[in-house]
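Just so it is clear, none of the values below were taken in a lab; they were calculated from the coordinates. Everything quoted here is computed from the prediction, not taken from an experiment. Cβ atoms are built from the backbone, for glycine too; each structure is taken alone.
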Structure 1
Amino acid sequence: MRKLLLIAAVLALAPALASAQDILIRGARVHTAGSAGTLENADVLVSNGRIAGVGKGLAAPAGAIVVEANGRPVTPGLFGGLTQIGLEEVSQEESTADAELKLEAPAWQHMWRPEFDVTPAFNARSILLPVARIEGVTWGMLAPHPADSLVIGQGSAVTLDGRFDAALDGSRTLYVNWGSKAHDASGGSRAAQYMLFDQAIREVREPGGSGSAALLMPEGRAALKAYLAGGRVVFFVERASDIRQVVRYALKNGVKPVIAGGAEAWLVADELAAAKIPVVLDALQDLPSDFDRLGSRLDNAKLLHDAGVPIAFTWDESYNVRKNRQLAGNAVAHGLPWEAALAAITSGPADIFGIGGAHGRIEKGQSADLVLWSGDPLEVTTVAEQVWIAGNPVAMQSRQTELRDRYLERLKSGATR
């Protein structure tokens, strides 16, 4: 009996362990987030966890589950932003927080650790994952917390379906802190940030030259070397002048840069577009909360999109990644085209982080990460009625819904305790 209970508990916690069944979603408003755009009264066929067809009048294979959409929207699974979900359970409880490498001395006085990678610490059984899943978020980009160093560490894209091997191939990314937020890590000067990076790059290309003052251990040199050969590096940077310098510096040194934050990115939108540099931003950043963000404005996303800059949205709080679609909706309210806003939480970030060949769109061959919505997915009153990850239906329950139902039942029954 104990064995049966254990098996039942494991299956309840691990939706990805069940084999995917053929599914036909029929008569939906399909937002493909791809070249086909939005298809009215269309069908989506899922087989073996992947999208087998998109179009009208598709036949359901024998034994397939048929879901009647009745004109409701279907989108790809949503992006949860640059996040610590699965790395941080309770922010004030240190034993549940694994997203930061804490260093004692100022970063410019000790070795950097670019080999620090938060991916192995991802907890696929975090209670925060179901909260995000049932609101349509199927993947996110793990990012270490900005800490006491310019080079923060590495992370990967992860699927949120509960599987232990959650990292998605091709998504490994290095994160770097820049601007005034990195003052303590660079002796109090932006100029020193370039000086220190020059030294680190020399150490990669000319090992042993810095002697006892070296910034990198052998493992760190190996990690940074991979990114200097065309690897993806996210720079947390806000000020327009810093963005310009970072992009030039990164391209000069063989790095593929991504701007995160970018409160003043609209001021250098044409330069970013010409260099095809994407920006991952918070569409609600509209106030100058520090001197790096004096140029904040709510139509930042629109201006970047109009210039041809690839964009994606991110939410600061890992326990609220489900609100990323709210950012997209607010961007629409400030001029961003609706389809571009949806792309910024689906296909856009998938392309930016190297998984666009398999995720982020409703196209044949893509992973069947899908969401059936009650209405416009960018409206806050809309709910996800069903979510599928790799063709597997997600149990539309979380700790929050269970607590809600528990106490609603008590209210209905008149219980006071």
Structure 2
Amino acid sequence: MTRPTFDLTRQGLERDENARLAPWAMRSALARRHLPLERDGRVFDYRTEFQRDRDRILHSRAFRRLRLKSQGGAFPPAERYRDRLTHTLEVSQLSRTVARGLCLNEDLVEAIALGHELGMPPFGRAGEAALAGLLPRRSGGFRYNHQSLRVVDLIEKRYDHAGVNLTDATREGILKHADFDASAGDAALHLEWAPFFETQVVAAVDEVASVVQDLDDGLRAGDLELAAVESLAIVRELQRRVGPRPSGSFMRTNAINRGLTHMLVTAIIHHSGRTLRAWAKAARITTHEEFLAARDAVKPGTIGLTPAVRRLYDGLRAFVSRHLHQGAWLSGVAARARHLLGGLYNALREDPRLADDYLLLRFKQEHGGRYLRDVGPSEIGSEIARRYRGNPRYARLVADHIAGMTDMFAVAEYERLLGPFVMGGIAR
């Protein structure tokens, strides 16, 4: 009996991709980076380019900090709510499932999913809105997906260059998985084109996973009533499909989370498989080369839910938004995030002497001039007025610094610079 042979080199893995992936799936063999790879004495190459991207993201400091950033807006973070790291890992796992079901590139999907929220600031969407209101447009504004790209391109420092030198495909996916500014970025990101299908997978999964996770956390925290959730059309449909409910609120909550996840992921796979085949037939795509020639014809929204399941999901999303996101508690979170991040931002903008040394060094390295700590007492006032106050480039670096903070570090920095932080009228 002939024993099978396995080629575990990068070239063998690339050949495996060509054999099993759909023509409209991205290929790691064609991936390009801005800078040459660091060889570090390695003599054996056993990862594809997208696997290497995944590993660079996984080992970044920004990725590790996600475990200390809140997902649902808990302020301060509470164990009963998912953090950004848990959310990211769940999105990654579900995105791989969808990608496999659609014969898309799982490794690229995983890299995009793991990197998609590296730029999310403290306190989640509330923090993003706060920084967007503070940072002038001439400084680039603030969107978390644009910030995630800044993290991997500029802010992370593990090599002799800025950033972690990801492939253009992973960078493009990190940016385009959410709404993006088509006037920003470099030509390698193809901002004039719709997101390729692996990016659309992460976008679709991120949307539904966020709502299901918030529902699950709200039930476990007691912020949502189980009876009200079980009256939703999507949950009634789930129960119709799976049969009698389990006994006990704990097991019923588990069944809802498990069942909704399966229902929505399955719907994405089945519907998207049909729409992908229809698109390929209309565009006459039968080979990967034909797909590359037709990249500008990729349609946004190809990956998603069936219309029937989308209607059920929209009801669920509206319920979660009404009872959690628009409630007094999360409205208070948003107000406190604006107050805290606004205080930090304005303090550092007004007096850069309060900033960490690395922030001042980065400003010097990127924009020249003297290191502020080396400026004498008689000159420092005029130096700050001339080079820092009102400077959009310094404002951008301040926003980078704040966006990289964990929730509790942001609170600690506020208290270090401005005194006790008051939450709900009570000093923390």
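When Rg and Dmax of the Cα atoms in Å is computed for each of 1, 2, the one that comes out at 23.6, 86 is 2. When FRET efficiency 1/(1 + (r/R0)^6) of positions 137 and 273 (r between Cβ atoms, R0 = 41 Å, to 0.05) is computed across structures 1, 2, the figure 0.90 traces back to 1. Among the shown structures 1, 2, from which was the value -18000 of helix-only ellipticity at 222 nm (-39500 (n - 2.57) for each DSSP H run of 4 or more, over all residues; to 500) calculated? This figure was derived from 2. Among the shown structures 1, 2, from which was the value 19.0 of Kirkwood radius over Cα pairs in Å, for residues 65-296 alone calculated? Among 1, 2, the structure yielding 19.0 for Kirkwood radius over Cα pairs in Å, for residues 65-296 alone is 1.
For structures 1, 2, calculate mean count of other Cβ atoms within 10 Å over residues 161-168 and state which one comes out highest. All intermediate terms of the calculation are to be shown ahead of the outcome.
Values: 1: 17.8; 2: 20.2.
Result for mean count of other Cβ atoms within 10 Å over residues 161-168 over 1, 2: largest is 2.
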